[in-house]
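Some structures are shown below for you to check.
Read the figures in this text as sums done on the coordinates, not as results from a lab. Here the structure is a predicted model, which is why all the values come from computation and not from measurement. Cβ atoms are built from the backbone, for glycine too; each structure is taken alone.
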Structure P
Amino acid sequence: MGRPENNKEVDFHFYCPLCQYESKNEGDLPCCDCLDCPVRYGTEKPVNFVKKPGSEKEIEEKYGRRKERK
């Protein structure tokens, strides 16, 4: 089992607008599953997060991981 200090609060304000399920209601699947799990081990991504096309740039900026272009 994971250590409590590795638990992270899910950052819904950042991830929900970048998710392909953004237009669904909070009570519909898969959003209700994400909202039922506000803390996760080792990550702040929601459980059912699936990025929309074009959202990679925002995610890279949040984590500071920019790929070098050749």
Structure Q
Amino acid sequence: MNTKRLRSLIYGQFHTAADMARQMEWDKQKLHRVISGKQKPNLTDLSDMARALNQPLMDMANIFLRAEPTK
């Protein structure tokens, strides 16, 4: 997961993660679990986040996909 990219998007659009959670009508603890990697977002979650952050869905999915090491 690219936590740095995710946080950059969130704080580029919102004053706090709690502000984003309110806009998405999520519990702020849920967003915290997703941001910290303790909970993997499902497709609906990714769609909610993409809409809130004005990002394409695939860009949001790529944030959460594990990068494979290059050989």
Original post:
Hey, distance in nm of label points 7 Å out along Cα→Cβ at positions 39 and 55 derived from one of P, Q reads 1.8; which structure?
Top reply: Q
Subject >> Identity of the structure behind -5000 (criterion: helix-only ellipticity at 222 nm (-39500 (n - 2.57) for each DSSP H run of 4 or more, over all residues; to 500), calculated), options P, Q >> reply: P
Original post:
Looking at structures P, Q, which one was Rg and Dmax of the Cα atoms in Å calculated from, given that it came out as 11.8, 42?
Top reply: Q
